[in-house]
1. Kindly point out which one of I, II the value 136 was derived from, the read-out being volume of the Cα convex hull per residue in Å³, for residues 259-330 alone.
2. Please state which of the structures I, II yields -25500 when helix-only ellipticity at 222 nm (-39500 (n - 2.57) for each DSSP H run of 4 or more, over all residues; to 500) is computed from it.
Structure I
Amino acid sequence: MNVCLGAARLLMRWTVVVPVVAVAVLAATWGSKPGTAVLAIVGVILAGAVLAAVHHAEVIAHRVGEPFGALILALAVTIIEVGLIVTLMASGDSETSTLARDTVFAAVMITCNGIVGLCVLVAALRQHVASFNAEGTATALATVLTLTTLSLVLPTFTTSAPGPEFSPAQLTFAAIASLALYALFVVVQTVRHRDHFLPALEEEEEREAHGPSPPGRETGVSLVLLVLALVAVVGLAKVESPAIEDAVDAIGAPLSAVGVAIALLVLLPETLAAVRSAHRGHVQTSFNLALGSGIASIGLTIPAIAVASIWLDGPLVLGLGATQMVLLAITAAVGALTVLPGRATVQEGGVHLVLFGAFVFLAFNP
């Protein structure tokens, strides 16, 4: 018991110190061109700030309960992702024209295949069959696929602008439609049909699984530290952006791999949170985290990029290529077959993970 309390205090101290240190490092390195050793340190602090941000989002989420908890985590992760995309695009040149598309599509594939597959596999290995609420999960999956098609598939086939791009009017429509669908999903998830997104646990079992809610003071501190961590992540990403691009060039990977690296970095902490929930048997909570992040990634990133395009130079390529569209189509079919029964086995988990592996492999070896 004492060991557990000591570990908890250590974790709390770590999550308090890292955001403060990250902001201090940001202030010291902003506007400079640090050397390799400094960039390595900044990279470690950046990763720590991401973990700290999601930890504090989890504390707040625990206070407000499900499905609000998953919503807060998804928003926190998406804010980080949007900040990284905008800062990298602002600091880059025409080679960053596909960065938003690559990052958002990577987030969709990570959430719909990587996180979903891993959570199904973990829960099914532990409980033989992973059970969840088919109504809420199907709603979330349908929203992800609609947003992805509207924002990333249609630009490949429109003719108002050359190449796989939207015209300004089309981009405005896509941004408004994405934001509207995201807002509608939030209302459905938290108000209109909240019961469709709740874990299948009795109230006492839920309290046992999650423990007592944190006090209001701790939640308030976590809110402040969450804001600090998010500011630090966005700023340090701009400091690190040249090193990320150089690393991609060094291994001979295409520039699209930068977007995949960003999405993997940002979604790693949430992946761990979702897997922990699946291990406890809370598969619905895991799906809320995974698919909620996919919805937020598109529903908030596309409007943000549409606004940023006003001052960003160069084209904004959003249309997916043929290989990406094939992967999306298979993901849609497999995802529907996985969620509609409300029960899944290790086979479904394995299929999703193979699709995720194919996406990562082809991102670095197109």
Structure II
Amino acid sequence: MRWRKLLHWTVVVPIISFGALAVSWFYHPAPWVLAIEAVFLIGSVLAAVHHAETIAHKVGEPFGSLLLAVAVTVIEVALIVTLMVSGKGDTSTLARDTVFAAVMLTMNGIVGISLAVGAVKYHLAVFNPEGTGSALGAVILLATLTLVLPRFTTSSPSPMFVSAQLTFVAVASIVVYGLFVFTQTIKHRDFFLPPVVSSSEPVAKAAPSSDDDDSEHACPPDRFATITSAIMLPITLVCVVGLTKVESPAIEVGVRALGFPASFVGVIIAIMVLLPESIAAVRAAAQNRTQISLNLGYGSAMASIGLTIPTLALASHWLPTPLTLGLEPIQIVLLAVSSVVAVLTVVPGRAKTLHASLHLVLLAVFVFLAIVP
């Protein structure tokens, strides 16, 4: 009976997507083919969510959230490098636009929606401020080092690092990320687990009991399911990256047709790579596990900077254009305001709908200004 699980859509769709990718990789598909492949792309993203969550459930928290964050980073780096190598026009700011979009979408999008779901459903969204604050502090530091400082350095007339500065920042980013992972998984692992809320606690409703597979108390997946997901996850990630590459010309044409600036392509890439974690975070918030949602949100932002920038720094020796990482003034303002609001949200260890609304308004401002800068 277990072999019938191989006919599940989460296995079938990525396999079909991989075949479609192999067929269309070496030629320009017709518009109707691109439309069909866009459906398979969405299916591959959803399948990636399923397989990553299966493995994450098996290994437990906070390792599961870390795994999802790393998987997203692999997608992001592959997309940025692929588009910078094969893209048309000036792609020097693509990495900056994508990483900044990922930071804003995680700090205000994933976090805001998760807090909204948790606060609406359970009166208050409760989490551990110790662990969440540590993650937020690392995100703010990494964003400042990699995206803000290039705007103010004087070694280069452009808002970019010279070789020595880029190397130093890449090493510093890896160190910060490594220290956080050590803290999250070994030193203070309990700070990143959902807090235990007493049944007599008046400020938050207890989570409803459930015996389904989505409950945090559900039995971990068996060995066959875990092995299947471990095999399928890399395949689905390849499908997501490859199909996005195939769809990228259509995305660029669509952005130009809508009259949006070319930098909006970075926002679209960030949305695509963060979709799996966004779905997982909202599911966790709906189960009164806001801490897991925040682990995913801030973990994605941290991995997007702390792993993507060093990788791109290494790849910059072979990329056709330099890395322009310095944010524009309006982007720096948005990052600063988002950081202040995030700190005020995290400090109490519990959030209401107002906190979520503030983050979602900032998300709307970011998207609007990305369209109308």
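Read-outs: derived from the displayed coordinates by stated rules, not from any lab. Owing to the predicted nature of the structure, the values given are computational and were not obtained by experimental measurement.
1. II
2. I
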